[in-house]
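Following are the structures in question.
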Structure I
Amino acid sequence: MSKIGKKNIEIPKESSIKVEGGNLIITGPKGTKKLTINDKIFSSKINENIFNLEPLQKKIDKKTSIMWGTYRSLINNAVRGVSVGHEKILELSGVGFRANLKGQILNLQIGFSHEVNFNIPKEIKINVEKQTIIKINGVDKELVSKIAADIKSLKPVEPYKAKGIKERGQFVLRKEGKKK
């Protein structure tokens, strides 16, 4: 039995889930998300504002248990995304490190001899606060995390002076400098 799969998913008042065969259409104030589940393995039940995913088989093997928890997490992330949204906050640390928005392009000055331009997808909203804090918002958790990882990979945090782009709350293991 999957510990995560057994948990119920609470649907907020302003959100709704429609089940059409193997497709789930989740709508909310932030947007709409469509997910596909394997309807030969799982059945879904909606009671008022609680969604439940259950396997069709009486005896559950390990693979079914793993997939049950995975699908439940994906559906929960989608419900949370369309109702509240997902957010990642990046911090730039270093002398002269700045970020600016120019339409659908994020312009970064991160210690190179040139500026780095990052194209923003339509589904993602990026806000720049104080030139050193970047807020990434969106409905899809996977896409928000991927965009944050792509921006962080432009200038990873180095361990000696902790310069670079890091996520808020990320721990950077500092190293001691050269000794004489």
Structure II
Amino acid sequence: MKAQVLFRKLHYWGAFIIAVPLVIIIGAGILLMLKKEIEWIQPPNQYGIERNAVPMASMQALFDAAATVKKAGFTDWNQLERADLKPGKGIIKFVSSTNWEVQVDTHTAKVLHVAQRRSDVIESIHDGSWFADWMKLGLFLPVGIAFFILWLTGVYLFVLTEYKKFMKRKKGSHSKGKKS
């Protein structure tokens, strides 16, 4: 079987097989690219009164301030997904395991912003782990590799087609020159 025929069949059936997971990967990827632009995906960063300085409030005081926000759903350090210190902005973000984010000023320990953070869920959809742990490496990684192969075969088929058109035009222009 010629490479061109093999690549065409691989391209045709491969695109069909990976279509659904690929749409999920691309859709979630687009949302992730827009996470800083769309507040619904990820809450915007607030700014504390002092930036680029050592926090004045203790970590416990900062946590205690964030824990007063009932809908965030944490009262204990173990209930946090993470705490993200942003010294250049003068804030710390406490993210709960329920994806609520509480931003606290690192100097005054005042709660500056509370919002649901959807970017982490979108990221887990993007890599497949949201569906099941095995899907990340068992389905979404092979789909990514297959998509890369489809891209390579598509480039090959495109270049080959354009080369053949070029050669046909070139041959046609030589034939016309000889008849005159």
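Given 5.0 as the derived value for distance in nm of label points 7 Å out along Cα→Cβ at positions 67 and 115, which of the supplied structures I, II does it correspond to?
I
In terms of distance in nm of label points 7 Å out along Cα→Cβ at positions 43 and 99, which of structures I, II is highest?
Checked I, II; max of distance in nm of label points 7 Å out along Cα→Cβ at positions 43 and 99 sits with I.
Thinking only about relative contact order in percent (Cα under 8 Å, 6 or more apart), which of I, II has the largest value?
Between I, II, the highest calculated value is found for II.
Can you say which of I, II returns -16500 when helix-only ellipticity at 222 nm (-39500 (n - 2.57) for each DSSP H run of 4 or more, over all residues; to 500) is computed?
The read-out was computed on structure II.
As an exercise: mean projected area of the Cα convex hull in nm², for residues 51-122 alone, calculated from one structure in I, II, equals 8.5. Which structure is it?
Computed on structure I.
Only the coordinates and a few stated rules stand behind these numbers; no lab work does. Please read all numbers here as calculations on a predicted model, not as lab measurements. Cβ atoms are built from the backbone, for glycine too; each structure is taken alone.
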